[in-house]
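Once you scroll down, you'll see the structures, which are given as structure tokens.
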Structure P
Amino acid sequence: MIGAIAGDIIGSVYELHPIKSTEFPLFSERSTFTDDTVLTIAVADAILHGTEYAHALKEYGRRYPDAGYGEFFQTWLASGTSAPYNSYGNGSAMRVSPVGFAFDTLGAVLEEAKKSAEGTHNHPEGIKGAQATAAAVFLARRGKSKGEIRKHIEETFLYSLDRSLDEIRPVYTFDASCQGSVPEAIISFLESESYEDAVRKAVSLGGDSDTLACIAGGIAQAYYRVLPTEILSAVRRVLPSDLLSVVEEFERKYL
């Protein structure tokens, strides 16, 4: 899942300052982790220790209250209940990559992705976005070709993946919904030639850059297997020790 986290950190600089190019510095002094990373690690922690996803999300969200959560998630964090709020935002997809790495059958991945989403994002599109992302990670991890991944996502989730980034980029704007960002993130992976290229392509769409790069980065890690050393080193410099320890525990068990 460190590929998803790296994508978040790389994209963090461009969320409020969108660009339409793949040529940009990967890291700067403003590069940071956001809610994408915090909640991805919360999902990983829940898997590792068998806790309920909603409990882990609330625990980590409250531990890092200034990570950049959406308005409805912030309200949920502050509430005394863990009831979902019918969201179809891309928060369910940005945090789900650990599910695709941890479970051994596609059926289990889809069921766990649903569980990880519906604590907050119980709208059908919110669940669908999480399941599509987790399925792409799982299929990539199992060595499926990009053509096979594309076909499965299109047929199972009815996402349109036949558009090119060159067609999407000129008209694409910030969209925090699953249906308006998960397909674009998957296409960024499908058109990529390496992990870094996938993240650069996702950021270059000029939308919700940290989340697009987080989703694309998780799939790309599963497919390409190896991340550049300089990216791994930068991630480890940015993450606080408590978050990094969960990443390392997860990698020891599942990667």
Structure Q
Amino acid sequence: MLTVAALYRFTRFAEPAALIPGIRAACEAGAVKGTLLVAEEGINGTIAGPAAGIAAVLAHLRTLPGCTDLDWKESRAETMPFGRLKVRLKREIVTMGLPGVDPNAGVGAYVAPEDWNALIAAPDVAVIDTRSGFEVAAGSFAGAVDPGIDSFRDFPAWWAENAPRFAGKRLALFCTGGIRCEKATAWLVAQGVPGVHHLDGGILRYLETVPEAESLWHGGCFVFDERGTLGHGLRIEGPPPP
């Protein structure tokens, strides 16, 4: 059984390109595959490999500037879910297409998975799925608003058109692992939108933490590897709906 680690960290890298050789070497030494994106705003990706190899890569990543308390979500795979290793330099670790969005300068309130149900059940809260349409089709929280976007870079335009719908509402945003909703809330907060919250650790942390009997999640969580979708307890559920 292989270990799969989904991770991200918003931090400032002065010379992100200089970090790539060391990251690649750590992955190759541990027989780890997957994708890691590095940019001036931080690091993001999902990797898989033997438990010892993943542990070694995570230990290396925690030596990077601002990554001492790097957080990640672990799940399992019976076979390698990635065909190769990719460590790439990018302009953004999650593409929003707007310059100057900095989660380090301020984000929405983090909501722990065990507190999420109470928040989204409140009558004054609008729950917004920040993922793409094909991901939403595989599963989502009951009653969540689907923006119907093709990619995360479409979210700002969708919000500009739909903001009046949410006047007087608190907002609860979520995504797969936390990175998209964290950046989206940073952008909303920077624009002065009040009452913004997001699910800490994303859907993956929720499915890992909240018992299935208490869960408000329906369907599977699409992951960007050969496993397809994950369910409660991060068990593999297989291919998403066509």
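Computed from the coordinates by the stated procedures, all read-outs in this text should not be read as laboratory data. Just so it is clear, the structure is predicted and the values come from calculations on it, not from any experiment. Cβ atoms are built from the backbone, for glycine too; each structure is taken alone.
From P, Q, which structure was Rg and Dmax of the Cα atoms in Å = 16.1, 46 calculated on?
Going through each structure in turn, the value belongs to P.
I've got another one for you. Determine which structure produced the value -19000 for helix-only ellipticity at 222 nm (-39500 (n - 2.57) for each DSSP H run of 4 or more, over all residues; to 500), calculated from the coordinates; the candidates are P, Q.
Source structure: P.
Where does the value 30 come from, among P, Q, when relative contact order in percent (Cα under 8 Å, 6 or more apart) is the thing being computed?
Structure P accounts for this read-out.
Give the label, chosen from P, Q, of the structure having the highest value of mean count of other Cβ atoms within 10 Å over residues 89-96.
Structure P gives the largest value of mean count of other Cβ atoms within 10 Å over residues 89-96 among P, Q.
With Cα extents along the principal axes in Å, for residues 17-168 alone derived from the coordinates and found to be 45, 40, 26, which of P, Q does the value describe?
Structure of origin is P.
For structures P, Q, calculate FRET efficiency 1/(1 + (r/R0)^6) of positions 33 and 137 (r between Cβ atoms, R0 = 25 Å, to 0.05) and state which one comes out highest.
Evaluating FRET efficiency 1/(1 + (r/R0)^6) of positions 33 and 137 (r between Cβ atoms, R0 = 25 Å, to 0.05) on every structure, the highest lands on P.
Then there is this: Comparing structures P, Q by distance in nm of label points 7 Å out along Cα→Cβ at positions 161 and 201, which one has the largest value?
For this comparison of distance in nm of label points 7 Å out along Cα→Cβ at positions 161 and 201, the top structure is Q.
Compare distance in nm of label points 7 Å out along Cα→Cβ at positions 65 and 217 across structures P, Q and report the one with the greatest value.
Q
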